[in-house]
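K.L.:
Please go over the structures that come below.
Read-outs: derived from the displayed coordinates by stated rules, not from any lab. None of these values were measured; they are calculated from a predicted model. Cβ atoms are built from the backbone, for glycine too; each structure is taken alone.
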Structure P
Amino acid sequence: MARLLLNGAMSAKADPARAGEPGATTSADAYLPQHGNGGYRVTHYDLELDYRVGPGRLDGLARLTLAPTHALSRFSLDFGKLRVTKVTVAGKAVRYAQRGTKLHITPARPLPALSPVAVEVRYVGSPEPVPTVWGELGWDYLDDGVIVASQPIGSPSWFPCNDHPSDKATYRIAVTVASPYQVVANGVLESRRTSASTTTWVYRLAQPTSAYLISVQIGRYVLSGAGTVHAAVPARLMVPFQYDFGRQPRMLAEFGELFGPYPFDRYGVVVVDAELDAPVEAQALSIFGSNHVDGKRGSENLVAHELAHQWFGNSLTVAEWRHIWLNEGFATYAEWLWSEVSGGDSADAHARRSWREVVAQPQDLRLADPGMQKIFDDRVYLRGAMALHALRIRLGDGAFFALLREWTSTHRHGVVTTEAFTTMAQRHTPWPLTELFARWLFDATLPPLPSK
């Protein structure tokens, strides 16, 4: 964990309150305990951002609605290097201190349990991405704009939050930029107002969302789309984009049949004018690089993967990071399912090819608890998808897809765990699944794929 103690942040061991207790500055997450805070939930964020692209300066006002779970004489938010200029609680200025990656707030009088309270934080500065073992995360700079890629701990680089996936809230995001730029954020575009040389873009996200899935993209884009699917793309890439991403409406329909109804009001795709190692996942939004547009549908598997995350990862969000296979294994299996229904290789062919690839690698990963360093290991993606394929073979298609639809319906806009999934799966067959799940989810050695 030491590699992630950024800017002098306190470790869980040094925290004056234990993880999850009233006023704690840590979460109960075994992988990233220094991200997230105890004693409250956030039910709504209202972000007012004024950003100047040239100097990279951000003036921000974050209004948070907190619901204390305990009486609080103090509490903390996750926040990075931007300078806080004022904090109010219930409309009154209060004492605060920035230490490391935490903003510590002391109300004038203790906050009663279960009584919602408004917290406002004003701040200013030039955002910097958070250095982590997975690269730099959060607010980052394009040659002519901004990209936000926060998974798993980048959100405090640009707004104060309770940075744990289990704390989901609704959002209003207003961004003011110079008028030549377009802004894309999560949710539905509520209004766009131009005044003098600037334009304010206002988005509203009505579905509960984890902080790491909130995103703002700023650039010179052509905006297109109607109905559910929308896009923001550099003009020079629009023609190949329309071919490469043209089957998204069919993907939505197919995934809707397999997984249940699409869980959001709309789906947006942004293609930034820069190459990215991998697409960026956000709620109701996916961000791709220019290298993912080739006019040959060369990245269509990634298009399917990111769309599937809207069910698995976004609507259904992991309660703790150790359950990450519920995001990445399901999205990878969706790639194989799309291949199957669109005329490519079957999911079974993908699974057996992946098995040959993974069995040749070190057998030291337990899928249901891979360890913090390995949450984005390729084997989490592939072993997760293979585990689902093994379960599909055991249950049969009818019961398997009924399970997936029940899974997404029961936990829509909530948080999920491995244990909840295995318990639900068992209800879809009279035959015990204990051994299957033990071998695929908890043993390090890759088991053989069952015969069809």
Structure Q
Amino acid sequence: MLKASFNYTPPDALTGSMRDYRYPRGPDLQSRIAGFFKWQNLRRQHSLWPFSRSTEEGPATVCAARDDAGGKMRGVNFASQDYLSMSTNPAIKKVAQDVIEEFGVHSAGSAALVGNTSHSVLLERKIADFLGMEEAILFPTGWAAGYGVIKGLVRSTDHVVMDALAHTCLQEGAAAATKNIYLFRHNMVGECRKWLEKIRAKDTENGIMVVTEGLFSMDSDTPDLVGLQALCDEFEATLMVDVAHDLGNLGKDGKGFIGDQGMLGKVDLVMGSFSKTFGSNGGFVGCRSREVKEYLRFFSPPCTFSNALSPMQAATVLKAFEIIESLEGQVLRDKLMTNILSLRRQLVDAGFEVYGDPSAIVCVKMGSEGLARLVSRRLPTAGLIANLVEFPAVPKGQARFRMQVMANHTEQNIRDAVASLRDAFEAGREEFDWMNSEAEPLKATA
């Protein structure tokens, strides 16, 4: 009787990953990628493709959205990256409107030419001062900043020593710059030391960049920045820290983990994104000298050959910094942390396991990719919008939902989200168990 309670789900829709299609074979660049669409569309046809969705009301705490097949959903939104709810802040919106009236909507040029505005010049100064650094330079996106700081400074004979869980933009920047890339196990300072010792034993002529993050978004944990910078000083290496997920919304005065660890102005290079906390696209690199800033402006391709931030973007980020440094900013951070702790507590009480330390990213363990996809299929009906993360973004068999908390979430939003996830999980678990026992068993790695 149980068999009749489920619609048929092809096992192929619950197995495999995007990694399987990363390196297609064949002489025709276009036809050889058909296998990916076939697999993707199989998942889509069975409501198991939870990516490429679009909101219809912006990143509100409750909103309507559509999947990429046009199916509509409405629910409490824990999928948007708007940690301090800046995208709907009235003061932010007013600044954007005023600047559009004065400057228009487009920078109309590279920052290496005439794409800068008075707002972007002021923003670079604000970022440098906020971080206790000498200079800062803007990039069109956070991804461009992460990629560009590595590609701009590292040459083919240099070396990159990187945390194995570093963001894709950092990995891609390293791969574009050099073949000499060494991964150390996540947050293992001792293993980073071993790589530095090995490199310097053979090469004292070329540069080394050590790359890590202030807050890792999949595991919600942070490295020993003091220890890593000390290692870099010892081995004549340069430390680069990505603060995209913690700057502005965590730590004393919003200074993130660099501030909490007493490293303001002491880390060699700091890059970040405005898209998580500051209500805008764009990114930056903070550095210790004007020499580094100017070199990146003309030798970092994403900076040199991309249009600069629009005047509206630069102005809204400036306003966001103003709010973050005010009493209102502290209130927003307090509200955010209250929501974070409440969500984590209620998830644990409901029987879920969450990753890492308290941050705006609350990752909920699912494990099997197949189970996670079946749960994800039920979330729209249950009334929750949340992001599924699966291999290869996380290790195989460690699929999870990444719930992203906003300051404007209410306690009722949190209760509704946990109840929705619990209902979806129970139904997904029942179907998953049935498929493994009564129908075609899924592989253990599914």
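K.L.:
Given a computed value of 16.2 for mean count of other Cβ atoms within 10 Å over residues 321-328, which structure among P, Q does it belong to?
P.N.:
Details: P: 24.2; Q: 16.2.
The correct label is Q.
K.L.:
If distance in nm of label points 7 Å out along Cα→Cβ at positions 33 and 57 computes to 4.1, which of P, Q did it come from? Present the calculation step by step, with values, prior to reporting the outcome.
P.N.:
Values: P: 4.1; Q: 3.5.
Label of the source structure: P.
K.L.:
Compute percent of Cα pairs over 36 Å apart for each of P, Q and report the one that scores greatest.
P.N.:
Largest calculated value belongs to Q.
K.L.:
I've got another one for you. Out of P, Q, which structure matches -7000 when helix-only ellipticity at 222 nm (-39500 (n - 2.57) for each DSSP H run of 4 or more, over all residues; to 500) is calculated?
P.N.:
Values: P: -7000; Q: -13000.
Checking each candidate, the match is P.
K.L.:
Between structures P, Q, where is FRET efficiency 1/(1 + (r/R0)^6) of positions 289 and 377 (r between Cβ atoms, R0 = 35 Å, to 0.05) highest? It would help to have the intermediate numbers written out before the result.
P.N.:
Values: P: 0.95; Q: 0.10.
Largest calculated value belongs to P.
K.L.:
Which of the displayed structures (P, Q) returns the greatest value of relative contact order in percent (Cα under 8 Å, 6 or more apart) on calculation? Working shown, then result.
P.N.:
Details: P: 11; Q: 22.
When relative contact order in percent (Cα under 8 Å, 6 or more apart) is computed for each of P, Q, structure Q gives the biggest number.
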